[in-house]
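Student: As structure tokens, here come the structures.
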Structure P
Amino acid sequence: MSVTVRRWWRCPLDVESLVVPSVEVAADEAARLAAERGKPVVVETTAELVRAAFGAFSHLRVDGRSVDPWAPMSGFLRTRDGFLRVHANYPHHAEAIRAATGASDRPTLDDAASSWRADDLEAAIIEAGGIATRVRTEREWREHPHGLATAEDPWIHVQRAGSRPVSPSRGRPLDGIRVLDLTRVLAGPSCSQMLACLGADVLRVDPPRIPELIDQHLVTGMGKRSAVADLAERGDEVRGLARSADVVLLGYRPGSLDRYGLSPEELVSETPSLVVGSLSAWGESGPWGERGGFDSIVQAATGIAEVCAREDGAPGALPVQALDYATGAHLAARVMGLLADGVGGIVRASLVGAARTLLARDRIAHDEEIPLGVPVVNVSSPHGELLAVPPPLLVDRRTIERDVGEYGGAALEWAS
């Protein structure tokens, strides 16, 4: 079943042309991998599944309660000469904003921001260890040093390495495939969730000092096992898991895991048959190559927030976190493609590449939303009973949801 409805969100940008192909290519590669492993299946998607999966947070219910993905201090701030977007969902990022501004809550933050120049406040928050960006126009981003440095970089880049056997499947398309998940937030975890729900043994490892938000775990944790480990103390164990994995997904700031022997280059040099997915916000080179970022921050920096401005002139946002989810789906597709081809290698993907791809699309005025049904499923977890949206794939016409495991409850070992 192909996706026939191509416009369903009210937005000046053609978001659907970014997200639909990302899911369709994942479906194609999952089917190709299943066939190569001797267990052919039909893998497809629908408009309803894609639309719902890209807005998964808004549909998630935990023991009947809805989930708010945004902390009070996150969002746009009006400064003396423009707007700033800050990300404060994680406590350490909120603390950095408080340290830079002296603000104790959202009202005092809004008051403090009004006296700052946007560039100065951005620099102060980043210096304190936070995440912020001035809201720029498309032209300003094109002329920005990092915009110039990454203008020709592809959204997704695949570098092939050594050969690997295509192992026979025991059932689902990725049964028996081991995936070490070292990613955060949405793009990487949505990629690994798709792989897990297609049958992979996915072990996600988080640092104990900066735990994942539980609601974030619930919205992207289907089918995975979750462990907590300090790489400073247990780095050798995690590297051992990487050596015995089929796939390693990396989603921390470029360079931040290198001292533990977990750079993409070192992993593939050591094990050429390994497939490494390397995800970044801003790409892996240029002035911002080692800077942290999130979907909302990339939207604000690159001009998307300005294109999506509200009627009062304040900056806006895409109707969903399309940069995250589309990049995650593409990453999953390219990982499965290398597995199907019987080669290792590195798949690099960036949120800024997704933003650049979206902004290059033709603008089509779209002022109404097309109503579509929301496919939801009941899923169990130790953190509550979930009503959730499944990953946006059908295998032999069935959705592929799985239960969510306990956060941090797994050992540092493979299931089998």
Structure Q
Amino acid sequence: MFKKTVVFSLAVALMLMGLCSIASAAQNVTNVSQKGSLLIFPKIDTSMIDNTGPFPVYRDTIVMIGNDYYTEQWIKCYWVNQDQQIQDFMFRLTPNQPVWFRASDGTGSGSADDPSVSAGITVPPFFPGDYEVGELKCWAVDPSGANQVAFNHLYGNAMIFDTLHAAAFEYNAWAFTARGVAQGAPVGTGGTLVLSGANLAYDACPQYLLFNFFAIGSSIDLDGGGSATFAETDLTLVPCFQDLRQDRVPTCTKAKFDIWNENETKYTGAYRCIKCWFEGYLDQIAVQKPGKGFGGEKFVYRNLHTTIGRFRVTGVASTVCAKVFKTPDTVYGPGVDVCTGGQIDSPLLGLINTEIRFVAAPFDALAGTTPATAGAGIPATIKWDTQSEPPQVPAP
């Protein structure tokens, strides 16, 4: 009888230990399939793609954000372009409301659909110009805009349109849950979003990103005849450390690539220096703005030697990228490094979209995907300028 009791107690203890270990291993890293209190859209695109006709043709991006809850919530957002220029705005989501807005002109739900609808939404446009790409960050705030708050019921997606080539692709936003904070309560100190995965903070960013990709220039036969050729793969990366304040310090890091082909051959040495945001073709990381990257040829079929490959990308501090981003030299002296905060390790977020060529089609198709991730990266922060409540007339 005693032995049975001991065995039973031991079994219960082991079961409880297992439950505790499962609880402690709960997901605390951002992903694109959950809801959260913070949403990051890595790629917004309103760039010009053709100016040969009577009117230039631009890409455009539609942003969609949903509220999966029965109370309203205020949202603070920042457009950020490739030059780290910012434009902030706030809007209100009503209970269970989905909204959309267009990056090119800021119009959206209830405005472009039907101007007679009063409950519409308009936001500032995304930096009108001939080459504007960047990102969007949005998070739940209190009505005064003084604090970021917990509201783990937000989700979103973005659709990028290329009307010239009759192509588009869509991706889900990265969602960060506020951990261990009551709904509506501030998450940490107003003006600093801590991305650590710990209680009283937001989910962490991943240690690194993992992508499968078709080698550039490779092709595959398709069932029923025909083939698909993979013309280009476009990569977008966003460092998780970001300063959105008026007196902000840029985030400078190095995207380090480890690449494998189908035969498990590993290619190293490819990198790209990043200041705040990056977008470009994999095979041109050393061509676009020379001196800021190396090793793009490793993603090309003739050098990878297999149809598909995979790569792991990690944000690391590196002396290779020191003084890469600097002001122009003048007769009065050399330019200065604009990375005033220096090179830092920074977790990354991002996505890729692939341009696919079909023999019978006049234009390339587009297909986008977000990466797999691994583990929690080092704690990162997003800093922003809070607002204060309007002053009241003093009591007599």
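Each value in this text was obtained by applying a stated rule to the coordinates, not by laboratory testing. Owing to the predicted nature of the structure, the values given are computational and were not obtained by experimental measurement. Cβ atoms are built from the backbone, for glycine too; each structure is taken alone.
Student: For structures P, Q, which has the highest computed value of Rg/Rh (Cα atoms, Kirkwood Rh), for residues 150-277 alone?
Tutor: Biggest value here belongs to Q.
Student: Quick one: helix-only ellipticity at 222 nm (-39500 (n - 2.57) for each DSSP H run of 4 or more, over all residues; to 500) came out at -2000 when computed from one of P, Q, so which one is it?
Tutor: On the way: P: -10500; Q: -2000.
The read-out comes from structure Q.
Student: Here mean count of other Cβ atoms within 10 Å over residues 294-301 has been calculated and equals 19.6, so which of P, Q was it run on? Working shown, then result.
Tutor: Numbers: P: 26.1; Q: 19.6.
The read-out comes from structure Q.
Student: Comparing relative contact order in percent (Cα under 8 Å, 6 or more apart) across structures P, Q, which is largest? Spell out each step's value before the answer.
Tutor: On the way: P: 28; Q: 18.
Comparing P, Q by relative contact order in percent (Cα under 8 Å, 6 or more apart), the maximum is at P.
Student: With mean count of other Cβ atoms within 10 Å over residues 206-213 coming out at 14.6, pick the structure among P, Q it was computed from.
Tutor: Values: P: 14.6; Q: 19.2.
Matching structure: P.
Student: Using the calculated result 17.2 for mean count of other Cβ atoms within 10 Å over residues 86-93, pick out the matching structure from P, Q.
Tutor: Numbers: P: 20.5; Q: 17.2.
Answer for the origin of the read-out: Q.
Student: Further, regarding this structure: If distance in nm of label points 7 Å out along Cα→Cβ at positions 110 and 246 computes to 5.1, which of P, Q did it come from? Show your work: numbers first, answer last.
Tutor: Working: P: 5.1; Q: 3.0.
Computed on structure P.
Student: Which one of P, Q has distance in nm of label points 7 Å out along Cα→Cβ at positions 62 and 94, as calculated from the coordinates, equal to 2.1?
Tutor: On the way: P: 1.4; Q: 2.1.
Matching structure: Q.
Student: Let me ask something additional. Out of P, Q, which structure matches 1.14 when Cα Rg over 2.2 N^0.38 Å, for residues 230-357 alone is calculated?
Tutor: Details: P: 1.21; Q: 1.14.
Only one of P, Q returns 1.14 for Cα Rg over 2.2 N^0.38 Å, for residues 230-357 alone, namely Q.
Student: Give the label, chosen from P, Q, of the structure having the highest value of Kirkwood radius over Cα pairs in Å.
Tutor: Details: P: 21.7; Q: 23.1.
With respect to Kirkwood radius over Cα pairs in Å, the highest-scoring structure among P, Q is Q.
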